[in-house]
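The data blocks that follow each hold one structure.
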Structure 1
């Protein structure tokens, strides 16, 4: 997704259905908490990479790019770049 240490991004995965299924939860939020985007993907554990990428794509489709870009702009301002 292209975030950095200044961007609140998270992902967490757990096995379900006795390990046959993976549940991936992902989040992107504005640093002040004014906007929080969430995604959840479920599927075969063997498809872990696709599930994670899909969750990221969901967040981007919901507007995460604007949050990430805003965080990067703010970080550059703070550094004086």
Structure 2
């Protein structure tokens, strides 16, 4: 039986619960806007967590927006000080 027929696959990723670089099992995958939602289970500690994967173009757009937001936050902090 192949992994495709089991409707899951395994991938190495850093677990947010145990902090170990481990193999995680994907239980649920679906597109959400410009990203892919994946529900995973750590094979080390057994806890479940969610990841969102985005393409490179979306990442570039988000990083530009975060840069602008951090600049605005810094200006606001300086005005309050």
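Bear in mind these aren't lab numbers, they're just calculated from the coordinates by the rules spelled out. In this text the structure is predicted, and so the values were computed from the model without any measurement. Cβ atoms are built from the backbone, for glycine too; each structure is taken alone.
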When FRET efficiency 1/(1 + (r/R0)^6) of positions 23 and 63 (r between Cβ atoms, R0 = 30 Å, to 0.05) is calculated for structures 1, 2, the one with the largest value is 1
For relative contact order in percent (Cα under 8 Å, 6 or more apart), which of 1, 2 scores largest?
1
Value 1.54 of Cα Rg over 2.2 N^0.38 Å was derived from the coordinates of, among 1, 2, structure 2
Identify the structure, out of 1, 2, from whose coordinates distance in nm of label points 7 Å out along Cα→Cβ at positions 55 and 71 was calculated to give 2.7.
2
